[in-house]
Structure I
Amino acid sequence: MEFQLLGPFAALHQGRPVLTGLRRQERCLLAVLALEAGRAVPTGRLIDLLWNGEAPPGARSTVHTYIGRLRAALGPDGVHVETRNDGYLLRPDGHVIDARAFEDGVREAAAAVGDEERVLRYDRALALWRGELLADVADPALRDRIGQRLAALRLSAAEERARLLLTLGRHEQVAAELPALAEEHPERERLVADSMLALHRSGRSADALRLYRSVSGTLRSAFDAEPGRDLRTLYDRVRRDDPALRRPEAPTYAVRVRGEWLPWNTGGDPALEFCNTYAGWGGERLPGSEWLRGYRTLAVWAGHLDLLDDRTVTRLLRRAEERPEEASAVLEGAREFRSALYGWDDELATLENLLTLLRRGDGGALV
């Protein structure tokens with residue numbers, strides 16, 4: 001059986017729809033179980049999701065009736081919905097679930113060697129999205145409750161793919177595909193910045209400036225916020241047509257590892273090398289001087305200096321794709337640690353603190 005969740009919901013057996021005659025809410029129940037395939041979902045949570053906290057009397061009996069109808073409709077095709085304590089579980093049994101395939105595809109892309117191969121794998125994963133999650137059976141409130149992690153992973157994958165394409169010089173492709181997504185998500189400043197850069201390099205500087213102004217207005221009205229410093233700097237550089245923006249920024253003293261630009265090692269202590277991930281201390285922060293542009297760079301850098309083994313780096317990259325908000329928080333913590341290290345704050349600036357920061361994933365956090 002194939003379950004399609006990334007867009008209008010469908011359950012297909014050998015390409016044939018099998019849910020004809022079922023009510024929308026029954027299809028929604030099945031979709032929630034498919035999203036959690038292999039894990040029991042308590043009946044109380046199903047009731048809360050299906051009625052958005054406003055369940056009518058007899059909701060528990062209604063859910064039981066829905067389950068019976070689902071079993072009757074899907075049982076002949078080898079789909080099993082089991083009762084587990086006070087809940088229900090959809091057995092995976094080798095069924096194809098596009099949401100699972102998407103997550104697997106993003107992990108494979110993050111671990112792939114070579115920019116072209118990573119782009120190809122991101123393309124395959126992102127192509128599984130045919131619209132909003134459960135577009136025809138879930139309302140926005142339900143979608144927000146059950147789909148935030150997948151939606152964030154989709155945006156992170158789009159951002160990483162755009163960064164790779166820009167590195168490969170394929171800015172026109174980014175300019176054609178990314179700006180609309182950036183306008184939908186003005187809070188994702190990396191999306192906006194890459195869209196502006198791609199438009200500028202494609203000879204569409206006016207569109208790049210227009211995108212910035214549109215995003216700025218949305219941030220003020222919807223979030224009561226202003227664009228960040230890096231985005232404002234990029235806007236100024238596009239406006240004055242900085243020649244350095246016309247070509248991909250490859251640092252002068254750099255090595256390329258897992259698709260990331262890293263500063264050359266100077267042969268010093270790893271703690272001192274960490275200071276070299278930021279050039280221009282004590283002066284104006286120049287464009288391109290920040291080496292820790294993203295969490296991925298931090299993890300790859302740690303592996304490059306043998307602070308982490310390759311397997312751990314791969315695991316952290318995968319988890320960062322799955323938990324982008326936590327990755328951003330850890331990256332900011334790493335930058336603060338670096339500032340303390342550079343100033344040699346005896347309380348904070350120890351290599352052991354850096355290793356703790358990077359390895360915290362073994363205890364259940366992101367890193």
Structure II
Amino acid sequence: MTTLDAPWLRTDRSRAVCAMLTDAGHQAWFVGGCVRNALIGAPVSDLDLTTDARPDRVMELAQAAGFKVVPTGIAHGTVTVIADGEPFEITTFRRDVDTDGRHATVAFADDLADDAARRDFTMNALYAAPDGTIADPLGGVPDAQAGRVRFVGDPQSRIREDYLRILRFFRFFAWYGDPALGIDADGLAACAMNADGLDGLSSERVTQEMLKLLSAPDPAPAVASMAASGVLVRVLTGAAQDVLTVLVHVEQDAGLKPDPLRRLAALGGSRDRLRLSKAQATRIDALTFPAASAGEMGYRLGATIAIDKLAILAASLGQLLDPVDVERARIGAAQTLPVTAADFMPELQGPALGKALQQAESRWILSGFTLSRAELVRTGG
């Protein structure tokens with residue numbers, strides 16, 4: 001029997017929340033990501049529990065124990081209990097009654113096995129008791145440890161319950177899969193056969209999954225599998241996935257942190273299927289700025305975006321990022337044009353004034369930002 005030894009199991013908060021349930025005769029199991037990540041040594045951010053207690057009962061017990069309670073998803077069985085400032089999402093065991101490819105109608109269950117059977121991947125159907133004892137009804141422990149992302153049961157059935165699981169399959173492979181093992185063939189085939197189901201998903205859900213996938217340390221193998229299965233074209237028509245493979249290498253060599261928007265810009269293609277925030281769209285538009293000298297891009301775009309642009313350009317040419325260009329971009333970002341319209345007035349007005357300013361700026365950039373105000377004014381721009 002596998003036992004989990006994780007520091008978050010031993011905190012007073014975790015013990016108190018579990019005791020709230022178990023002292024009342026109910027089951028308490030940590031579930032999903034926190035168990036999976038602790039098992040493989042990955043960071044744990046959220047603590048989720050599942051129980052046979054119904055949501056109203058969970059709320060009653062939590063309030064009696066003095067915890068703050070938020071009915072975050074009570075219709076679906078989820079209550080958030082906040083203990084000493086830390087949130088614990090507690091969801092009643094569930095089983096699917098009906099699904100339409102986007103949403104599921106669920107019923108509460110009394111058995112952990114029913115709850116496990118409705119989950120997407122075996123590595124997510126992992127449960128840990130308050131003492132660390134792991135319940136693994138579907139063989140998720142060896143899958144998680146080996147880096148095998150496998151659907152629970154029949155892959156096509158799981159996908160048709162919620163077509164977003166196609167994108168989750170690739171996202172989980174990007175984060176937790178072992179590229180040396182390759183992606184699960186049955187899962188990949190099921191994704192290919194059901195790729196048209198993605199068309200019915202909201203742009204918000206598709207965007208969220210894609211950005212999470214592209215945030216992985218190296219999403220290139222997953223994205224290549226998406227392209228081969230016909231999934232990538234459903235979300236990014238015209239994307240050039242080969243550039244991503246090189247970009248990841250460029251990032252690693254240059255010490256750049258993984259960035260989903262940089263990678264999305266490198267992939268290119270149509271973003272019609274995505275719904276980005278205004279800030280995200282603005283940044284990607286900046287990354288499509290016409291290629292120029294490193295200094296000019298730093299001056300016009302700022303250091304961060306200019307370096308991202310340089311990394312994408314290098315990847316598209318199959319080259320590494322030149323440290324000299326990075327430094328030039330940083331120098332350019334620190335510059336301020338030393339002349340203003342007032343320097344050319346009143347001799348110049350209207351279109352002539354605008355043209356003089358443009359010419360002055362171009363000469364100044366070409367000089368490597370060395371021409372002074374007096375030199376630019378003396379030459380009339």
Structure III
Amino acid sequence: MTRSPSIPFGRPSITDREREAVAAVLDGPILTHGPQCAAFERTFAAYLGGGAHCVSMSSCMAALHVAWFHLGIGPGDEVICPAMTHVATAHAIELMGARPVFADCDPATGNIDPDHVEALVTDRTRGITLVHYLGIPCDMDAIMSIAGRHGLYVVEDCALAFGARLHGIHVGLFGDAGCFSFYPVKHLTTAEGGMLTTANEQIAALAAQKRAFGVDRTHDERAIPGMYDVTMLGMNARMSEMQAALGLAQMERADQMLARRAENHRILSEALDALEDVRVIAATLPDSRPSHYCLVAQLEGRLAPRRDDILLALRRAGVGFSVYYPHPVPRLAYYREKYGWTDGQYPRAAAISDASVALPVGPHLGPDEMHSIAGAFGNIVKEL
């Protein structure tokens with residue numbers, strides 16, 4: 001029988017404050033599309049700063065979909081997309097009938113390589129999407145420069161990047177839209193949910209309408225209940241009031257949880273730096289602040305082909321882990337079968353997928369667990 005991890009990779013940080021907030025909504029008359037969602041949007045915007053406007057969504061995937069839906073991409077269009085990302089980043093483009101054109105990553109950070117992005121621009125390119133891998137800010141100066149020269153939209157996937165900043169600006173505010181995830185093991189959780197962010201007030205207003213069927217007025221704006229019009233095509237990508245109440249309560253502890261992640265990452269990173277053939281993927285840009293979603297140890301040399309052996313040994317040792325991500329997106333079956341795949345096509349993304357280990361640094365853990373993880377990991381690699 002496989003041993004259950006005694007140090008889990010992720011666990012939602014839920015307190016009585018969150019439970020009480022959700023229970024209060026359940027005792028009230030409004031369960032969706034109400035004041036909790038509006039308050040969560042305002043609070044999230046205030047935390048981001050920089051003139052942020054926020055639109056709560058049912059998921060980060062929904063936010064990505066709404067972003068490209070609003071920007072109007074479609075069949076015949078291309079959007080440059082990182083090969084190293086969660087499939088949702090590419091799926092949102094596919095769902096619009098456009099084609100994701102994949103770019104390799106910077107091996108130091110896992111983030112999209114701006115030089116490869118530049119080389120992929122054609123007369124069919126309409127946009128660039130990117131993921132701030134592990135909460136490490138991308139080189140947004142370079143990306144926005146490319147977008148400006150070619151007249152391209154930019155959508156930031158910030159699923160792992162709440163709290164990450166570059167030049168003091170929170171990620172998700174550089175491009176036309178940013179998209180955040182509140183999945184259970186993310187920096188904040190609403191159980192499931194997301195947020196679209198933008199510095200453009202008009203984009204926020206139209207995205208809010210499009211995430212709610214294209215209806216022209218909210219419940220509060222209807223002079224006669226039940227009377228409204230539909231002025232544009234839309235979908236149902238709304239967040240519930242229970243989710244928003246949970247998110248609001250989580251925001252009260254946001255800085256505390258981010259600080260714990262940063263300290264856990266520091267302890268574990270310093271320990272792993274002493275190991276031969278192990279490199280921690282980390283931020284390299286000056287004036288950037290990562291959000292430390294997890295720690296990814298890149299295995300090199302003799303350890304690279306032994307990655308799966310290390311994972312199995314960690315499981316036996318009771319240490320939780322994951323892989324970010326198990327394949328470059330174009331190697332996943334759907335994309336491989338539709339667009340083709342050639343070994344060696346995205347070598348740097350493949351190296352991370354095939355020879356890295358993601359270790360936990362979340363606020364459910366403390367210094368003792370970091371030392372335990374480092375000890376177990378060090379013993380395993382030394383015994384191979």
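Identify which of structures I, II, III gives the largest calculated value of mean count of other Cβ atoms within 10 Å over residues 14-21.
Values: I: 10.1; II: 20.0; III: 14.2.
Comparing I, II, III by mean count of other Cβ atoms within 10 Å over residues 14-21, the maximum is at II.
I have -14000 for helix-only ellipticity at 222 nm (-39500 (n - 2.57) for each DSSP H run of 4 or more, over all residues; to 500), calculated from one of the structures I, II, III. Which structure is it?
Details: I: -17500; II: -14000; III: -11500.
For helix-only ellipticity at 222 nm (-39500 (n - 2.57) for each DSSP H run of 4 or more, over all residues; to 500), the value -14000 is produced by structure II.
Given a value of 52, 24, 19 for semi-axes √(5λ) of the Cα gyration tensor in Å, point me to the structure among I, II, III it was derived from. Don't skip to the answer; put the middle values down first.
Details: I: 43, 25, 19; II: 52, 24, 19; III: 35, 27, 17.
The read-out was computed on structure II.
Comparing structures I, II, III by relative contact order in percent (Cα under 8 Å, 6 or more apart), which one has the largest value? It would help to have the intermediate numbers written out before the result.
On the way: I: 13; II: 10; III: 23.
Sorting by relative contact order in percent (Cα under 8 Å, 6 or more apart) in descending order puts III first.
Just so you know, all these numbers are worked out from the coordinates, no wet-lab data involved. These numbers were taken from a predicted model, which means no experiment stands behind them. Cβ atoms are built from the backbone, for glycine too; each structure is taken alone.
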